[in-house]
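**Student:** Alright, structures below, take your time with them.
We did not get these values from a lab; they are worked out from the coordinates using the rules stated. All figures in this text were calculated on a predicted structure; none of them were measured in a lab. Cβ atoms are built from the backbone, for glycine too; each structure is taken alone.
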Structure P
Amino acid sequence: MSYCVNCGVELEASLKECPLCHTPVINPKEAGKELPPSPYPTDKGQVEEVKRKDLGILLSVVLTATAGTCFLLNLLVFDHSLWSLQVIGICICLFVFTFPMVYYRKMPPALSLLADGVAVAVYLYMIAYLTPSTAWFWQLGLPIVVLVILNTEIFTFLARLVPFSLLSGALCLFIEIPLFCAALELMIRRMLQSPLRLTWSAVVLTVCAIIDVALVTILVKKRLRNEVRRRLHF
């Protein structure tokens, strides 16, 4: 039995190179001799990949069956409330979320994000329909969904419009986060009928403003930008 001269791993007699470090195996005593057949299979035997169409059919069947059976259970057995709306809403959201990855990969990101937001809004409305009052949906749930969709659409638009990098992406993110937090606090205070003023979101605004100033400085100064990229390896 021989061993690799580089890493010391034990070698089969039929190997021409080390399977670990790929160092060539040369035995002067066996030069010119025919090597025995390799004990390992020559074909990799790769498993056939699942096609997107088949995966889409399977996913559609599973989601449809889940929604349908829960609706029948709700209708025929557990009929004390329309609890099946929550399961149906989840199935709709899962279908919409996976649609660009499974069914149609050429869908524009902006349209995909919009569809995701609409699906979430429909699901929240189904939940609100089961509650005594739908005020929380119209005053808080739906505005938050619209605000998230708007932020993601703006972020996607800027990423396609201007040269995008990790630093510029972080700058956009730290601009949108405080604006979202401020709007969220104002919406919560409006729903609770409290005075419209900023408290905890003001802290977020201050911290993000400091980070934004630092990022803008790095982006403007070329030498500083290159130094940061070199040290952070991006």
Structure Q
Amino acid sequence: MNSNHLPKHVAIIPDGNRRWAKEKGLPSVEGHRYAAQTTFPNLANELARLGVKYFTFWALSTENLTGRSKEELDNIFDLIRFFLKNKSKEFKKKETRFKTIGDLTRLPNDLQNEIFKIVEDTKKNKKMTVILGLNYGGRDEIIRAVKKGNNLTKENFSNYLDTAGIPDPDLIIRTGGEKRLSGFMLWQSEYSELYFSDLYFPDFTAWELEKAINSYSERQRRFGK
């Protein structure tokens, strides 16, 4: 791997949790559980080891929030609560800043409060930034940005997005075999490099992540020039 061509910001669309569980004869929540408790931490640790500064993970889309059953959503919210409570001390220890993107107002109040607390507690950490997409959708984000902004221009529009102050993703990875972004970071992905894996997200290991980053490091980015 060429360390001079590492991405500064890696984003992941983690597709395939439910299919992974179904093929193993397990409830769908077990796919989400394995992803939250095993796959995600392993990938975050690997990115930190490599020196990647920003990691965005699309945990819950706006479509998920309206299209999944109450039981599945309750299970996902419980997993997010577990994740936040178990990672808060680790974020501080590893000097990791935690942020979210998405409309949090539709999440349970206790979850919102927990998120705001960890965001506040870690805001001065500078070694790495982990960004969780919760009730996030690219179109929804753009509509909210337009409502917030005045005299919008191409140059200042990014300041009104959920990702204000965060560099655009250099590399976006999607697992699960689908080859589309599904509205993820519509504005920010203009010049992102894309990497698609047929593996379900729970099977996407640190080794597979390195393969994706190796692929990125071998590409020549022209940014439309």
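**Student:** From P, Q, which structure was FRET efficiency 1/(1 + (r/R0)^6) of positions 152 and 216 (r between Cβ atoms, R0 = 30 Å, to 0.05) = 0.45 calculated on?
**Tutor:** Q
**Student:** Looking at structures P, Q, which one was helix-only ellipticity at 222 nm (-39500 (n - 2.57) for each DSSP H run of 4 or more, over all residues; to 500) calculated from, given that it came out as -21500?
**Tutor:** The read-out was computed on structure P.
**Student:** Here FRET efficiency 1/(1 + (r/R0)^6) of positions 72 and 112 (r between Cβ atoms, R0 = 35 Å, to 0.05) was calculated and came to 0.65; which of the structures P, Q was it taken from?
**Tutor:** P
**Student:** Among the shown structures P, Q, from which was the value 29.4, 92 of Rg and Dmax of the Cα atoms in Å calculated?
**Tutor:** Computing Rg and Dmax of the Cα atoms in Å on every structure in P, Q gives 29.4, 92 only for P.
**Student:** Ok, one more. For relative contact order in percent (Cα under 8 Å, 6 or more apart), which of P, Q scores largest?
**Tutor:** Of structures P, Q, the maximum of relative contact order in percent (Cα under 8 Å, 6 or more apart) occurs in Q.
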